[in-house]
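None of the figures in this text is laboratory data; all of them are computed from the coordinates on show. Computed from a prediction, not measured in an experiment: that's the story for all the values here. Cβ atoms are built from the backbone, for glycine too; each structure is taken alone.
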Structure I
Amino acid sequence: MLERRRGYYTRAVTLNLAATAALWAAVAWWGTSWWALLLAVPLALTSTRRAFLGHDAGHRQIAASPRANRLLGLLLGNLGLGLGYGWWNDKHNRHHANPNHVDKDPDVGEGVLAWTREQAARRRGPGAWVIAHQAWLFFPLLLLEGLNLQANSVLFLRGKARREQLVEGVLLTAHLAAYLGLAFTLLSPGKAVLFLAVHQGLFGLHLGSAFAHNHKGMAMPGPGDRWDHLRRQVLTSRNVRGGPVPDYLLGGLNYQIEHHLFPSVARPHLRRLQPLVREHCARVGLPYTETGAYASYREALAHMNDVGAPLRS
């Protein structure tokens, strides 16, 4: 299961790029009609699939050499999505090293939302109102997640080496120019703005939803906790029960425990790895959390609601 899946990734990348090109061709065909806006929905789906592939390149799942994986990440992320490979790798690797650790995991650090009552207690004004109602606001806020990721990709380059700024900056600029150029060339200005809003909103919602329930509401180690690798990864992660539909929509990352224990294992192998991991956890007496998709979101939102409860008093 540690072997590369070059055939799988070759097909996945080829089909993704072909589907994306076909959708933009369809936009050109329907450009004078408002029906063209509907194509933003499948285009958001292909964008999320491309983000999953960029994620895999960052974990060196696709190619054998770091250089080849980085090249794939730059092409799929920076050029293909406007998401910076360097920023994503830095953030995501810190998350994997210390998942759900408030002081070390950027995914549960200070931000628009709060993940602990200590974070919530420091908020004032409109920010406190957001935290108080964050469980209800969570999915609407995900509509802005795509733009948030792209903005952070640009901000990350400040202070970086000139070569890194040049390579990533040129690719990010090329993506933006091609993306806006296609939209405003193929569609009228009004239709183009709506098309981009629908595409970016659904892209952020889909991508954010695929990652949101993996850790939220699970154990959060404190500053004094010293967990070994197995406990650090298993106790902070939640699996979503698999099947053809969740495996596709969540990109196979619904096997989050297996992914965290073996991040370089190709996504198609995570499902096959699950029985071995579950058996080992049972043998050593370690809780192994797996729920359905609905229950996973319910538990994550319940945690967010509990964090904001004092601010509603």
Structure II
Amino acid sequence: MILNILHSLPQVLIDGLALGAIYAVVALGYTMVYGILELINFAHGEIFMTGAFVGTGVLFLFQSTGWLGGMPGWVAYVLILAIAMLVTGLLGVGIERVAYKPLRKAPKLISLISAIGVSFVVQDLVRFISELRTGNYIISSITLFDKNMTIGTSSLGSWLGDASLKTNTVIIIVVAVLLMIGLDFFVNRTKWGVAMRAVAQDRETASLMSINVNKIIILTFFIGSALGGATGVLFAQQYGTIDPFIGYILGLKAFTAAVLGGIGNIRGAMFGGLVIGVLEMFASSNLGLLTGGSFGSEYKDVFAFMILIIVLIFKPEGLFGKAVKEKV
């Protein structure tokens, strides 16, 4: 059993890092909004899903007009990412203006209920539009890069197996890392980033220091939603098939990643996403072996939520979060 697990380990790590990179970027949207408003934006998973549909729709449009054959694949990729980020960024801002802004002074439970309601509205709206346009809400995307290469990890030891690496997997990891580095630089090295951190620390004091809190909140939702939309495009390219319900479970797992790293901590969200992705792929590949065939890979989702429960019990502030004492 151990030899079988070690044999599949290189492939598990590659696939886990790709999936974890997706979780990490989506988790950034949760952690950014929570850091500013202390609100769990449960509609963020549906923004990710919308990005997947927008990107796939633009890809089909490029194909039908003949533009796809007339441009390099990487140019099409960049254009699709940019359009999906713009659309989902504006969608995120619209959701904040309509569903969250009027409830800023309301109890947090009310805002949470509103977020769940928005989630279902966006989900059903995308389903209605996709069925209206295609007659089906399950869509298979075109793959821009589908080459495979084999990494000879078996040369490092007979107990290791070779790993298959898709071009799309490399692109996912590279683009996700660039997005995470870009966000980290923006938050820590720019004036807008300083303003965001000031608002996250104390909204009232930040407003007294001539910071426009409303603009910062809009910017936060735009950036977080744009990142979610870009990740939707990466997901559609990697896995090929999308539907309006992909954002629900993936959003919950990304939220788990944010909690694991420390909700409100950007670098913690990145780390948490990678950990969840690798663990899930390990479970998917080896759960049958570990349980003697009693459980299959369909139970892999349990791992993420077990981690969530354990973290909330023993370290509710997360691995990189700081415990905050409530004022009496």
Structure III
Amino acid sequence: MLNRKNKLLLLKVLSLFSVVRGYNILVIALAQYLASIYILSPNLPLRQVVFDVNLFAIVIASVMVIAGGYIINNFYDAEKDLINKPRKSMLDRLVSQRFKLTTYFVLNFMAVIAASYVSFRAVFFFSSYIFGIWIYSHKLKRIPLLGNFISATLAITPFFVVFVYYRNFETVIFVHAFFLFLLILAREMIKDLENLSGDIAQNYKTIPIIYGARTSKIIITLLILLTLLPSLLLIFKFDVGYMNFYFATCVLLLVLFIFLLSRAETKKDYVWLHNILKLIIVVGVFSILLIDVHLVLNRIL
């Protein structure tokens, strides 16, 4: 049995894990490695990719910057989250704001140190990434549409850095990136509908607040329809192995998403829609393995 002190310590650890969204970070790190193995460097030996110290440093730096980004975003959104996410907000508040900020600076410093192992350009890149996340959290997220666009751009940046590292400029990679970017952008706009109450209370200027939920729904629908284009290209034009089953399922889910969006009215409806897009993104990470189910075995042998 845990005593009171140990229980409080465990709750604080869970609180910090909640603030930095540890589950998201683990998925992103896994996605960086899977993308490196299956998409960005399919001709390199598996061991050379997995045990590449530079790639490891890039992934660690990415993880630390993203964790810091979640902390600073939580810091600026503390009052809004009390309205939009009261339960999560109460858990997050078990860790003091001072400790969160200290952790934020430590994580960013360690990220720059990790990047310095790779190159000076990596240091510059991750320093710019840190600044971009801060200026987004502090100012830009309050600007309608631009804030959504920048948020989606920052979300795919960890994949951009490994793309630059491997210098693989095949068209299929850009189509994958476009698919992911559109999904994340649509999810960001769904979150505006989901968090409407807190945004109004904190005087945020989002699309649904300024132009109404109907306009926001139209823009999201257009984004989802646009997402169907890279999905169909990846099914019929490019060789993505068995991952074409994933994209075929995505097409069906996105059509269902549009139908549900047209009928959505309450916060609960928007939470469901948000979860559909989140499910598509997370399952997509593991579906990278379907590009070539024999690839790992062949490259080990």
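General remarks:
- For FRET efficiency 1/(1 + (r/R0)^6) of positions 51 and 275 (r between Cβ atoms, R0 = 25 Å, to 0.05) computed as 0.35, the structure of I, II, III it came from: I
- Which of I, II, III yields 0.05 [FRET efficiency 1/(1 + (r/R0)^6) of positions 19 and 227 (r between Cβ atoms, R0 = 25 Å, to 0.05), calculated]: I
- At a computed 25 (relative contact order in percent (Cα under 8 Å, 6 or more apart)), which of I, II, III: I
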